[in-house]
Structure I
């Protein structure tokens, strides 16, 4: 099999951080979030992307429909709401 010509990766002015903090709570890549103004939809958080040339930033996520990731979406950070993790129910003491 002949060797393929490899193309070097071009530098980009975008940087993505897979961590975000909302109201003192940490959100990591893969966590489920809600977006204000998007009725009935939940999203899987990917990260915060920053344009280093302009200083603009946004939240990247996948829309979840019927338990499957479907569409790639981006939103402003102010619209993100955290979905609280449910605690386990305490056992009854008899």
Structure II
């Protein structure tokens, strides 16, 4: 199990830690500024967690219509607060279940 603080300390590394779940790997890539890699991983994640990450990524991209679609698929209201706060909320929720 990894904490949010432990995850953020890995962001300075050239490669992600071994064994990260796909959900956390997508967020790891995003936090390092690699939207494309994060999106690629998110596309491979089934279920509401993948949809939530996908929604966040499209909101970050500025594609709000696509983000709304993914928020709906995730069963979540569309976020409107700061992106970094949403990233933290997603990461915290997902890490709590790992």
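What follows is calculated from the coordinates using simple rules that are stated; it is not laboratory data. Bear in mind that the values here come from a model prediction, so they are computed numbers and not experimental data. Cβ atoms are built from the backbone, for glycine too; each structure is taken alone.
I, II: which one has helix-only ellipticity at 222 nm (-39500 (n - 2.57) for each DSSP H run of 4 or more, over all residues; to 500), as calculated, at 0?
I
Matching task: 10.5 is the computed value of mean count of other Cβ atoms within 10 Å over residues 19-26. Pick the structure from I, II.
The read-out was computed on structure I.
Comparing I, II, where is relative contact order in percent (Cα under 8 Å, 6 or more apart) highest?
II
Taking distance in nm of label points 7 Å out along Cα→Cβ at positions 11 and 35 as the criterion, which structure among I, II has the greatest value?
Going through I, II one by one, distance in nm of label points 7 Å out along Cα→Cβ at positions 11 and 35 is largest in I.
When distance in nm of label points 7 Å out along Cα→Cβ at positions 27 and 43 is calculated, the result is 2.3; to which of the structures I, II does this value belong?
Considering all the candidates, the number was obtained from II.
If FRET efficiency 1/(1 + (r/R0)^6) of positions 3 and 83 (r between Cβ atoms, R0 = 35 Å, to 0.05) is calculated from each of I, II, which structure is the one that comes out at 0.95?
Computing FRET efficiency 1/(1 + (r/R0)^6) of positions 3 and 83 (r between Cβ atoms, R0 = 35 Å, to 0.05) on every structure in I, II gives 0.95 only for II.
Here distance in nm of label points 7 Å out along Cα→Cβ at positions 51 and 75 has been calculated and equals 0.8, so which of I, II was it run on?
Comparing all candidates, it corresponds to II.
Assuming 21, 13, 13 is semi-axes √(5λ) of the Cα gyration tensor in Å as calculated from a single structure, say which of I, II it is.
II
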